[in-house]
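Asker: Heads up, there are several structures right after this.
Quick note: the coordinates plus some simple rules give every number you see, no bench work behind them. What you see is a predicted model, and the numbers here were worked out from it, not measured in a lab. Cβ atoms are built from the backbone, for glycine too; each structure is taken alone.
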Structure I
Amino acid sequence: MTIRTTRSAVTFNAPFTLRGLPGEQPPGVYEVETDEEAIEGNAPTAYHRVTTLFHVTHGGTTRTCTVDPEDLEAALARDAAALRMAEAESAGMKPLMSARVDDTPVYDTRGHKLGMLYSVHIDRHRGQVEYAVISFGGLLGLGQSYHPVPFRLLQVNQEKGGYTAAVDKTMLDGGPSYRPDNAPQWDADYARRVTNYYVESRPLG
């Protein structure tokens, strides 16, 4: 069995969370180590990834954690998006555009209705939907609460004519939310708060 190891450095511009790491990490440059195993019988030699290690150094002590490379790529993408938002804010631009959605039902993965898709927030630079706002509760628009989630957690459910969200009611209730009379300012800090909550709340596995 032949193993090859490659080392690289990744840079985070803002505090971040990543499954496999203990809590929120500060911005900085981090070393990543990837082990790959040779696939026997291939010519030229091909490799498949075995382990991705992330090295965290604090106070002169280095801790090595195993991470999912897809989670790492997603965390770097979130960091890049947050940086674009911060740059847009510093230039006096709103980094996200909001668009109202004609109430579309949202269900959890067991098919239970969570609420309605109320609005989406779109990255101004890329034209990509980044966040969805799910509303529920209240009567005739009174007493409703609004719960922003990363849009990537939603998938189209054609059978039910809506969306299925990879969250449940308990997770929504514990996350960032607001009411019509205290809507937040959608800046880079608030977007990061929403994203980090759902990253940390995802089950490991």
Structure II
Amino acid sequence: MPDYSLAERLLSLFTTPDRAATTVGDFAEDAQRRGSFWFWRQVSRTAVSLAFQQFTSAPIRMVVLFLLGNLLIDAALFMYGPLVEAIISHPNYATFTLWRLITAFLTGLLLARLSLGREIAICGAVALSRQLLLFITCIWLTTRGFPLAVPDGVVSSNLWPAAVLLSAGVLHRLTAQSQSSSSGHSEPHQSLNR
């Protein structure tokens, strides 16, 4: 019988570990007949559904956190020049990249801390919105006649801060789960998963 622990870990990012194990167990029973592609498609669909449920269970709070996350990242990017030039006489692409990664990580941790039980949903939404905004801007500029509106590599280099932002949410979620399991308490913020 295949090991479905990866699927359980994935779903436990969005719900309680017990509920994740039960859901994966149900899928595993049907996977005997339907195959592994069906199993992983169901796990993926369930993860997306749970993330969407987390976002919609407290829509005002999540929209405020979404706007806060984007505002923090934009403010940090705006402050990069004056702040770094005060410390480093000649900032370059490496310092800018490091600044973006640190900003993304700290923003992700803050958003995760402010959205207990919904860490992946909010960090994922902010990370995805940053990618979509860049993509839409590139298309818009290209249709307006700007040749190569975004040089090669900028879109892919923008994936790193998005991945770091999402990783901060995952790290916070896993830390909260391990602390709650070691203390013997259930996660108090999981009431949203009913």
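Asker: From which structure (I, II) was helix-only ellipticity at 222 nm (-39500 (n - 2.57) for each DSSP H run of 4 or more, over all residues; to 500) calculated, if the value obtained is -6500?
Answerer: I
Asker: Still on this model: Going by mean projected area of the Cα convex hull in nm², which of structures I, II comes out largest?
Answerer: Working: I: 15.8; II: 14.7.
Largest value of mean projected area of the Cα convex hull in nm²: I.
Asker: If distance in nm of label points 7 Å out along Cα→Cβ at positions 59 and 123 is calculated from each of I, II, which structure is the one that comes out at 3.6?
Answerer: On the way: I: 3.6; II: 2.6.
Corresponding structure: I.
Asker: When distance in nm of label points 7 Å out along Cα→Cβ at positions 27 and 179 is computed for each of I, II, which one produces 2.8?
Answerer: It was calculated from structure II.
Asker: Oh, and also: Hey, relative contact order in percent (Cα under 8 Å, 6 or more apart) derived from one of I, II reads 15; which structure?
Answerer: I
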